[in-house]
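Undergrad: Right after this note come the structures.
Nothing in this text is a laboratory measurement; each read-out follows from the coordinates by a stated rule. In this text, all values refer to a predicted model and were calculated from it rather than measured experimentally. Cβ atoms are built from the backbone, for glycine too; each structure is taken alone.
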Structure 1
Amino acid sequence: MQTDQLKQEIIQYAKQIGIDKIGFASADIFGELKERLKRQQELSYQSGFEKGSLEERTEPQRLLPEAQSIISIAIAYPSRMKNAPKSTKEERRGLFARASWGIDYHVVLRERLEKLAAFILEQVPDAVNKVMVDTGELSDRAVAERAGIGFSGKNTSIITPEYGSFVYLGEMITNIPFLPDEPLEDSCGDCRKCMDACPTGALVGDGGQLNAQRCIAFLTQTKDFLPDEFRTKIGNRIYGCDTCQQVCPKNKGIDFHIHPEFEPEHDIAKPKLIPMLQISNREFKEKFGPISGAWRGKKPLQRNALIALGHYKDKTAITEMIEVMNNDPRPVIRGTAAWSLGKIGTEEAFRAIKDAMTKETDEQVCFEMKKGLEFQKQSAVN
């Protein structure tokens, strides 16, 4: 079969199985990306979640020696929650980023790509394919950009003409030499709304470069104590951050509800904060296990929930937070609870921190307790 004909058949089949965009790229070395990644390493901008060596991340033939082409796919997800529950004084809620709404996109995209690979094998029995979604070595964005799925915006997201940046990306390396598609022209122009709106200044340079160490989406996934400067920045975010997408003019009016798998469940996408503090492992897996935001386990999410309650100065949470501060076996959770109790700032909260300090043996937790008590001094001055 001619590759041009096969390409058209693949495009048609992709539509049938729920792939919203598909593009074809060469498997040449990603030279420009390699230089950018080198700079990231030199500047310590990486998150630490990256997989593979610099060569594996930029040279497709390191991953599939027979590589001739890469097929890139995009699937749209919603940007708005229908009938979203309100966070009230009596019942404060946190927020998961849109990319974590519904079923884990890694599962959905991998299933689509594996169907696509099986279809290709039916047409070309000696085809060799390698499927990747987010956790692979290749940069999904670099592949999508080369394949004409969209252009890479200053917010480091791929922006498509149809769906804005609200798309999941995945790819398949193959030994079939498809004719590559044309990349799209960058149309950010002089706009820098995403850079100006980023709460932590994580978008650096002239845009298009991310200091992951300052990105809230990354910080909400870390497991240690959150650095002080970011605690007031994350607000009620439990996982991820959408600010740079929300302010992007290319996303204005964009909201697609094409795939039922990505529709958010209210009590998962905007969970009540207090019940998260002492949720058991079994309850956590049952409730949050199917979403992508659960991949780091419950500890970072509980830490973020404690910070969110401090952000809200939620006095209704004090009893639960004191319980956590006194009895949780994890120092990060005890210490964060103490800091947040200080942030709430009632006499009951300060008294509980002082009592807990007399029994606490962990130095870092004691340090957080002292920081919590600093809020008492600040309120006395004010």
Structure 2
Amino acid sequence: MSRAAAPWKRVPTPVVDVLMVAVAAVDVWLNMWEHTRLGVALAAVGCIALAFRRRFPLGVFLLTLPIALMQDVALAVLVALFTLAERSRNRRLLAVCVALSAVAGSTPWPLAEADRTMTLVIFVYSLATAAAPVLFGQFLQAQRDLARRLDEIEEAREHERALHAQAVLARERAQLAREMHDVVSHQVSLIAVRAGALQVATRDANTKEAARTIRSLSVTTLDELRTMVTLLRASGGRATELTPQPTLADLHKLVESSGTHAELTGELPAAVGTPAQRAIYRTVQEALTNVRKHAPGAVACVELWQDGDDVGVTVTNAAPTRPSLSLPGSQQGLIGLRERADILHGTLESGPTAEGGYRVRLRIPLGAD
């Protein structure tokens, strides 16, 4: 359809206007009843006015009306009506212009008495003739509006697809950032703690230097991980992980390999959903990691509990028994835990205890999914 219309669109507008004026003038010259000076002058004005029909459609139509008095079907009037209908959205104005064209076409010229029946027939004929270009012009206008609307819909869809792709990417980045912090940082910090302990305990110079190097590299890696997690979180969003992760069945192994003096107590019902199990696991993992980093030698207690329709875990550690190592903190752990809790319509509370320790408490609805 667009290829068929392309050649017409390549014709310059002035050329089209000149041809339209010429064709209208030939039509008037061949079909006008009487070539009086007044009639020729009015016809000439109406034909020349067609060159300005795009800018002044209503005025050009009014200038072509006298031509309808002097011939049966005036091409200039029909062209002016079509242009007006193609550009105007005023239906009442178009109806009035059709009526005026029909009246002009059915009025005898020169003015004289005429058969009323014949005048009525001519009026109906003129009315139908004038309505045709108006309907066609309105059709083209509606077609353009529809094409414009389809373009807008397509643009909206493209924008929606782009937003969806960005949202998916943001969720993936947020998930990656959270897993990097929860899993990778957990393992690297454990390596740093063990290397630091070995550096203090060993008397062999080579072993001490190797332990110092391992601890230094681990600290540097934690710094880089912190930067990466911060960048991923800045471009990501709050989202729920969809990838299967450790569950409550892995808690015993986590507590035993945490590198702290920790004890796991309590049980949870089997009805706890997988997302809630992951949130509990990550909470325990983060809390024990913080105990290793900030409370060396402290005893920790991991308590699983159920309170009515809620389940949760409380991780409490005592005061540290020795100075902590200067390991970097990402400041993202508790933020990630709170995000998990919010997603599952739960709460996370954390803060120091009166005895100098620290407590992290997660509460999640039993049916959270």
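Undergrad: Kindly point out which one of 1, 2 the value 1.52 was derived from, the read-out being Rg/Rh (Cα atoms, Kirkwood Rh).
TA: The structure behind it is 2.
Undergrad: Can you rank 1, 2 by distance in nm of label points 7 Å out along Cα→Cβ at positions 89 and 209 and just name the one with the largest value?
TA: 2
Undergrad: A follow-up question, please. Can you rank 1, 2 by mean count of other Cβ atoms within 10 Å over residues 265-272 and just name the one with the largest value?
TA: Top value of mean count of other Cβ atoms within 10 Å over residues 265-272, among 1, 2, belongs to structure 1.
Undergrad: Of structures 1, 2, which gives -21500 when helix-only ellipticity at 222 nm (-39500 (n - 2.57) for each DSSP H run of 4 or more, over all residues; to 500) is computed from the coordinates?
TA: Answer by label: 2.
Undergrad: Just checking, which of 1, 2 has the largest value of mean count of other Cβ atoms within 10 Å over residues 273-280?
TA: That would be structure 2.
Undergrad: Out of 1, 2, which one gives 3.3 for distance in nm of label points 7 Å out along Cα→Cβ at positions 49 and 313 as computed from the coordinates?
TA: Matching structure: 1.
Undergrad: A value of 16.3 was computed for Kirkwood radius over Cα pairs in Å, for residues 57-184 alone; which of 1, 2 is the source structure?
TA: 1
Undergrad: Thinking of 1, 2, which structure, once distance in nm of label points 7 Å out along Cα→Cβ at positions 153 and 169 is computed, gives back 1.3?
TA: 1
Undergrad: Let me ask something else. Going by relative contact order in percent (Cα under 8 Å, 6 or more apart), which of structures 1, 2 comes out largest?
TA: 1
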